[in-house]
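Here, each number is a calculation from the coordinates, and none is a lab measurement. Everything numeric in this text was worked out from a predicted model, so none of it was measured. Cβ atoms are built from the backbone, for glycine too; each structure is taken alone.
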Structure I
Amino acid sequence: MEAKKARESRSVTSIHVMPNDTNNHGTFFGGKLMMYVDNIGAIAAMRHARQLVVTASIDSVDFLHPIKAGSSVCLEATVTWTHHTSMEVFVKIITEDLMTGERTLCTTSFLTFVALGPDGKVVPVPKVIPESEEEKMLYDTAEKRYLHRKERRSETKAFVSKLTLNKPWER
């Protein structure tokens, strides 16, 4: 399988934040932003793998700057690294004040997607070739994030195995 350049997966979208997209503080709903993050990440992953993909994990989303009604949000996603069947996708979220043009990086996120073949089973994905300085930095630090995700997943499985599945209506 031939490796692909990171830029080949690059996906960008913009959203105009309207009042109905905001919470009682007048800022963009975090859950709605997450929906857009997952969507643009999936597009980048599908461009890279040219297969259907599913979201395996979202590392974290740290809201560093509020996104206000009337502004725009630009989401940019790129596949930064791959393992056998999984892809790490980096999403950068930039808000822009449409009246002043001021742009601010407000959030970043790493997601993991797994490629699926027509039968619904996992399939291998191409390796990534980083070119820009940012792509190289993300690529060089990806394996450490991968190992951290693997450990976190193992801890989550152990934690979940101890939970009970009570039926709330029987309490």
Structure II
Amino acid sequence: MKITETQLKGCFILEPTVYEDERGIFFESYHKTNLEKALGETINFVQDNISVSKKGVLRGLHFQAGKHAQAKLVQVLQGEVLDVVVDLRKESNTYGQHFKLKLSSKNKKLLFIPKGMAHGFLALTPEVIFAYKCDCHYHKESERGIRYNDPDLDIDWETKGMDLILSPKDLDLPLWKDLQV
């Protein structure tokens, strides 16, 4: 597996080695020791989540604050998404910057998102099955978010010609300038 750090420190792209023959394919999507070696820290995932979305669904930008902050390992099992991460760590050199990457069942890439970052994705295909591991359980009172179309973040979601579908909760998230972590 190839593990490459993005411009956001601690955020890594994982590209598995894929073995293919007449039976189909095989690849290792997660290897605790190899990931921890790349990260330089121990990760203990405690919860796996799956979401299913149709084309145009935009989920995010979400995070959990305080002691319930989550590191995540995300991947697409079916379809394709535009995945976006925003650095919320005030001490970081990339504070307020974002990174985006297309994840798909075809490219099989995964993204490790450290604690202190907001995350969201846009479903680009008719059906997306999105899976992610979290190192902290969901805690409703710690749930936070930033509006996807915040002008200060200036994220190009590449939505030309697409009708977006967002939850009322996501449409009502605060702007970056009003964010209280």
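Tell me which of I, II gives 25, 21, 15 when you compute semi-axes √(5λ) of the Cα gyration tensor in Å. Can you show the working numbers first?
Numbers: I: 28, 25, 15; II: 25, 21, 15.
Among I, II, the structure yielding 25, 21, 15 for semi-axes √(5λ) of the Cα gyration tensor in Å is II.
Matching task: 9.5 is the computed value of mean count of other Cβ atoms within 10 Å over residues 22-29. Pick the structure from I, II. Can you show the working numbers first?
On the way: I: 14.4; II: 9.5.
Comparing all candidates, it corresponds to II.
Which structure, out of I, II, was mean count of other Cβ atoms within 10 Å over residues 118-125 derived from, given a value of 24.0?
Going through each structure in turn, the value belongs to II.
Which of the displayed structures (I, II) returns the greatest value of FRET efficiency 1/(1 + (r/R0)^6) of positions 54 and 102 (r between Cβ atoms, R0 = 41 Å, to 0.05) on calculation? Mind dumping the intermediate values first?
Details: I: 0.65; II: 1.00.
Largest one: structure II.
Using distance in nm of label points 7 Å out along Cα→Cβ at positions 6 and 30 for the comparison, can you identify which of I, II gives the largest number? Can you show the working numbers first?
Values: I: 2.8; II: 1.9.
Evaluating distance in nm of label points 7 Å out along Cα→Cβ at positions 6 and 30 on every structure, the highest lands on I.
Given -1500 as the derived value for helix-only ellipticity at 222 nm (-39500 (n - 2.57) for each DSSP H run of 4 or more, over all residues; to 500), which of the supplied structures I, II does it correspond to?
Values: I: -9000; II: -1500.
Of the structures listed, the value fits II.
For relative contact order in percent (Cα under 8 Å, 6 or more apart), which structure out of I, II has the highest calculated value? Before the final figure, lay out each step's value.
Working: I: 25; II: 29.
Comparing I, II, the top value of relative contact order in percent (Cα under 8 Å, 6 or more apart) belongs to II.
Here semi-axes √(5λ) of the Cα gyration tensor in Å, for residues 46-109 alone has been calculated and equals 23, 15, 11, so which of I, II was it run on? Kindly include the intermediate steps, with their values, before the conclusion.
Numbers: I: 29, 12, 9; II: 23, 15, 11.
Source structure: II.
Please compute FRET efficiency 1/(1 + (r/R0)^6) of positions 38 and 126 (r between Cβ atoms, R0 = 35 Å, to 0.05) for structures I, II and give me the label with the greatest value.
Numbers: I: 0.95; II: 0.55.
Across I, II, FRET efficiency 1/(1 + (r/R0)^6) of positions 38 and 126 (r between Cβ atoms, R0 = 35 Å, to 0.05) peaks for I.
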